[in-house]
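J.: Please find the structures below.
Read-outs: derived from the displayed coordinates by stated rules, not from any lab. None of these values were measured; they are calculated from a predicted model. Cβ atoms are built from the backbone, for glycine too; each structure is taken alone.
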Structure 1
């Protein structure tokens, strides 16, 4: 449609210009004849000033009309070229349309079969994907049964408590204090230190003492991460209170402050960002960081050079509040 409109517009403009060309050609011819007569008369009467002035006027008018005529000829030449180009494009477009129309007519009888084949292929692909998903699930379940892997599930409130306390290093500080208290209250003799049974008994005493000091934190996590009575604890859910606890909770913030031999205290002593990232990821996520994670750690520490302790605390906080930390996988 646009090609036809362009062709019609060019043809219309060309048609409208043709009368203008004819009029200019006639005027130019008339002026040329008048100029020839004026020149002939001026040659016979060279002293006649009025005749010479008239000849000059005719010459000027002739030159002006000739200029207009040349411009009109150029415009017509341009319009003719444009019309030709447009006609060629239109012809090419019509030929392409004819080819497509013929191809559509050729393919139209086979469309129902093609649609049927496509539906069958789609159903087979969906079935294959479903079978693949089921196979993956069966493999994961079998490996889980054989303890090769564990299914992805959120930590229970009790697991979350102990994981956070262990990751932040709070457990280590409490263990050291409990051990020092036990050794002061009932020190082991040299003979006891060489007795495996005595050492095992002391280790049990230490674990009991440690649990007694840590269990007060369990209730906080149960209230935040536990479900209602009688409901399974296997489904993941998140609440505003959980987010506020990790963002502003005084317990989390205190556990992340450098103290004794806790996580941030150990990290702030490490000058090498790569070593710091290694210790951070092993302590919190029990894996080594990737190269990208080491780079991110290095860049973040560099951006917070004026408050390195705060930066270390933020890095530890970001991992403890991550999905990877919260899920058992």
Structure 2
């Protein structure tokens, strides 16, 4: 790679131009002589499974990781940097790639968007709420079993349009996507972890390069946020140790407060009737052990059986 040129690969999704502009601005400010070229990798989220709706008890499509174009372009030498939402990166990362930086995390929680600003507790019985993951479906079915939960797909703007057009009473989306677009005025409620634990690693971007590309890694490391990196390392360690797979009904949130890292996690039945929750604490410089400790606690409570039930119901087989 020429020292003065950096090729940055991004998936062709709605928020990519925002992520790319953010990267370009910071890299050029840090390395004024660097030419940063953004490249769209032309991918869109994949969905699989059958459609479903109604009180959170019907089978729904499973969102899968769709990061293959990023690391394929890296390994082929077509780009020097891959930018991706951390919550969509698989575990483990593909051989030959290296996660060089985790950006400072935006709000990692989920939010509710309604047309009139109504919060979850104020929605009437039978209100139609759009969700896009079994994790959200299960937790919200447990919290408000009287709502009609409908599985929806599409970009963030497309999902919010379902509310504005009157087709849904509300949608649940990630706060980070709202913040990237500056749409905070659309948020009716930010869910606490008690209501709905977020997806693993939600709210941050990951910057990847080839494992043997020390020059590129050196240009990216200033973008790494140590606290966000520790939190996400703990969450991903929990995800792997508990035996989850992409799209599993599992949530987790780690936060560093002072010299303590605390992680809370849950494993859910698809219908929300059973949710196993627990937490663990450790130190920010040892996030993997903290995440693994939480996984052990949930496995001791029966998480493996609950995940196996979900595998059978969604046709996931033994894929990890």
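J.: By the measure relative contact order in percent (Cα under 8 Å, 6 or more apart), tell me the structure among 1, 2 with the highest figure. If you can, show how the numbers build up before the last one.
T.: Details: 1: 16; 2: 20.
The maximum falls on structure 2.
J.: By the measure Cα Rg over 2.2 N^0.38 Å, tell me the structure among 1, 2 with the highest figure. The partial results should precede the final answer.
T.: Details: 1: 2.39; 2: 0.99.
Sorting by Cα Rg over 2.2 N^0.38 Å in descending order puts 1 first.
J.: When mean count of other Cβ atoms within 10 Å over residues 131-138 is computed for each of 1, 2, which one produces 10.1?
T.: On the way: 1: 10.1; 2: 26.8.
Computing mean count of other Cβ atoms within 10 Å over residues 131-138 on every structure in 1, 2 gives 10.1 only for 1.
J.: Here's something else I'd like to know. Out of 1, 2, choose the structure whose coordinates give helix-only ellipticity at 222 nm (-39500 (n - 2.57) for each DSSP H run of 4 or more, over all residues; to 500) equal to -26500 when calculated.
T.: On the way: 1: -26500; 2: -9500.
Among 1, 2, the structure yielding -26500 for helix-only ellipticity at 222 nm (-39500 (n - 2.57) for each DSSP H run of 4 or more, over all residues; to 500) is 1.
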